[in-house]
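Read through the structures below before going on.
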Structure 1
């Protein structure tokens, strides 16, 4: 239901449950609705929770290129007479309410699942209590999370705004959450590490969608009343429909309903298409998102076979998959690199530890089909899913050799898991993955070479809405060092 905004009252002084405009997808996929967020302080039109805050910034653009961000202290939402933040379609406040509500709901749900797994709650990688949400950052074909700017940034583009999509907001929140739980991944250069970051955002959006009853009803209708996710593309499989339409794409910006099978990213072109993988991280992420979508499909199929309705089967599959997704991250390395094969093993281990092994057959079947697990792979062998590593990883530096082209002589530091039985074999697959990924970034023109010790935001962004994914800059000793940009789109 959409309710027009009305004259504001005095802002609430204490935290309470507040209703926000919300669409777990976007208006091209689903009508707008509302969501209740607990623990909100209305804060004079700049709502906050203990871990999320509405704080708009404005992008500074020169000839279409974003060169910086500046505070927007006058930005606020006008609350309704009842103190809620619910607005009609097209209301100037809608995007801010939708983005804030979606981010807060995603953070709350993730913390809920962490609690069920007996893990700590989210602590942001930038070491501040609140993740900032900037819903009206400017005109630009993107949305992003930036660790150094402590938050999420959404933009208008042609016919839509990325802030108007709860799915996009949950995707970007997924980046922030994964950076909180595994900050090394944001610093890793491997293609699969970056692609997992993107896929994690997509799967977070999927699971938030399955928590919405109206979205589930729509998915059932789009699959011919069966709820069979393998039967047709639908709003769960497709990401960012409205943004995709603004970009001139028939569906969303990508889909998880695909048949991709693993190939070494170095053997792939930079960009793929509907039926071919590419190595660019958003492109390659479709493999992991597709595998996770297949797992959801398998769980839902089993639920229907057990007597659930299509709606019940999908909703229950989503709840169960939260444990698998979150548990897989908790059992993942604290190193700066991961691979899809390792994350497939971690997903199976999460099922064993947190789900009683109920979906071992589904997970193995999907991962074998996708080339992410061997058919003869034994069940998870880690005791209770635990990794055979010490709690804290170590850092190791290496220098690119003369065969690395533009990267020759450049130093790079990777975070490596410390084996539980000494420091043997630190130069392992983590280093190899990092080195290979850095070379591919340079090959694809995605490394900025600069003389500045501390490049600025303007240095990283390009006029077409893309950005460099890494940079080489001198350190205090004048040595050239490779760094990942800690920005995720």
Structure 2
């Protein structure tokens, strides 16, 4: 609809009338469009979601929700300005910042030096490994590092293996401080030289032929003793971890040996599963793993492992580069890898610079880097407490509105494809692999989950049935947050179908 005013010398009254009519028409159009928009898209929680929350006893005041189409105003905004704990949804801030500050192709260095003379493939002295926070120096990549070291011609080390962690200057916290579970892998603390996350997988598999449960530690360090008392059942699998009683005993008299006793039952219907534990200190774990992998590749090692700072001026043997950041953030977001998120967060404070003036990495530097990055994007989040970058925190907080604004900005960023593809896909992979299966939302949402005691969170992007890209954020901070999952899923279905 439009009006055209043709001005003639002797027709000013007609022109004035037309301008008046044009203004009236414009006002009517605004009223009509606003009324239609607000009636279709209420800012309050949809009734069906309210009913779900009421049914499980979760007060609406304990829920923060922000929903909007990308590039548009919110269509649902409930307690959106209230600071809430987002649990692992916090990882989206860390990974998005990482992509923009460091770049998608960024990789970490691990540097190997010779502290001694090498003659005919024999190092008469120590091998030094200095770490710069590689979040993915896992079993496969550590094997590759050793393989490439072996290809330099080095075959024998007469001295010790020196591990240099000095790139990090962080508190020596208690790994059990968060929840009293010091051996669970999600509580492993960051290290500048972190080998395979210091983790051991206790792999369980039913043996139907003799009605037993096989338990194998992978990797199996020399200092680990595993005692298996598990009984095989035919019950439904359910939450199989709660059927296990895992006893862990550290060796006495300064021994580095660990005894793990498995009691309880394990269902044949569970198939093959892995129970992850972080049992050893860095030196013990790296010693056992290095010796095993070095010997497998024909190397000889006569010393022990020492944690110390590398002397200056040592000759360089090899520089190992991690996989690119793009690959690493997929593991962080899709599988909610806490320790990798914490390593990435610490890297942000040095902006990837390994020069001495930017080392060591500290939590204070990382916090400042996040604040400066947000400021460059004209985003002010005064309530934000990121603490360690992983969301494994009782102090972490952000409002649903600000998380939604961050997701809006990320979708307009040059790194949007890398960021979105790192998020779990509903009913397809990661932490959403078994969620929304067989529903209209299946395959239509890239979203990060968050789970802590009394916290459930879900945030990310989804396509609705009209093909509109939506930003959805929902935080639940309540003692009955576990029961709120149905209401959270209902919100996504409402957004899709509205």
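We did not get these values from a lab; they are worked out from the coordinates using the rules stated. The structure displayed is predicted, hence computed values, not measured ones. Cβ atoms are built from the backbone, for glycine too; each structure is taken alone.
Comparing structures 1, 2 by Rg/Rh (Cα atoms, Kirkwood Rh), for residues 76-227 alone, which one has the largest value? Please report the intermediate quantities before stating the final value.
Working: 1: 0.98; 2: 1.07.
That would be structure 2.
With volume of the Cα convex hull per residue in Å³ coming out at 149, pick the structure among 1, 2 it was computed from.
Numbers: 1: 149; 2: 195.
For volume of the Cα convex hull per residue in Å³, the value 149 is produced by structure 1.
Here FRET efficiency 1/(1 + (r/R0)^6) of positions 132 and 324 (r between Cβ atoms, R0 = 25 Å, to 0.05) has been calculated and equals 0.25, so which of 1, 2 was it run on? Derived from 1, not from the others.
Have a look at 1, 2 and say which one yields 14 for relative contact order in percent (Cα under 8 Å, 6 or more apart), as calculated. Among 1, 2, the structure yielding 14 for relative contact order in percent (Cα under 8 Å, 6 or more apart) is 1.
Each of 1, 2 could give helix-only ellipticity at 222 nm (-39500 (n - 2.57) for each DSSP H run of 4 or more, over all residues; to 500), but the derived value -11000 comes from 1.
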